[in-house]
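Multiple structures are listed underneath, in structure tokens.
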Structure P
Amino acid sequence: MEEIGKVKHFFPHIPAAIVDLSADLKVGDEIIVKSKTGEEKFRQVVESIQVDRKPIQSGKSGDEVAIQVIGKAKEGDIVCSE
């Protein structure tokens, strides 16, 4: 399992997470969101990525992106891929 980013902020009313990417991510990738302690919270396929409220197909290491999520995330949660 590879860490691809960390949650910087979570918007529960959307629901979406702002993620600082440390690796590439694209629409269609499966991600696992884990707590700071490593406990798995949820898994999902990425269906939407945005930068500055504009849809994009992929983000790269160093980007700050918004991802629509299916579960609750917290600041500091770890985003991984298998």
Structure Q
Amino acid sequence: MLCPKIVSIKPLEGYKVKLDYETGEVKLFDVLPYMSGEWYGELYNYDYFKSVHLVSSGYGIEWGNGQDIAPHELYDMSIAVGC
């Protein structure tokens, strides 16, 4: 199943991101469990973490050095917080 597009993203304290989907869903995704190893560990730099942006297709998020999270993980592993 194709996940809906993300229309906006906002980095939050505690290494979470707020995801607004084209469906009107609003979800919170906790990035902290992914932040291990040298590559994903770069996200511990909070200024770098806040530089998260949407990929051009709108289906995922990424950071400047290429760290990303799969669209289905973002959608399935996040917590709905309202519309």
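Points to keep in mind about this one:
- Structures P, Q were compared on mean projected area of the Cα convex hull in nm², and the highest value belongs to Q.
- In this comparison of P, Q, the computed figure -3500 for helix-only ellipticity at 222 nm (-39500 (n - 2.57) for each DSSP H run of 4 or more, over all residues; to 500) is attributed to Q.
- With relative contact order in percent (Cα under 8 Å, 6 or more apart) derived as 44, matching label from P, Q: P
- Comparing distance in nm of label points 7 Å out along Cα→Cβ at positions 37 and 61 across structures P, Q, the highest figure comes from P.
All of the numbers you see were taken from the coordinates with simple rules; none came from a lab. In this text, all values refer to a predicted model and were calculated from it rather than measured experimentally. Cβ atoms are built from the backbone, for glycine too; each structure is taken alone.
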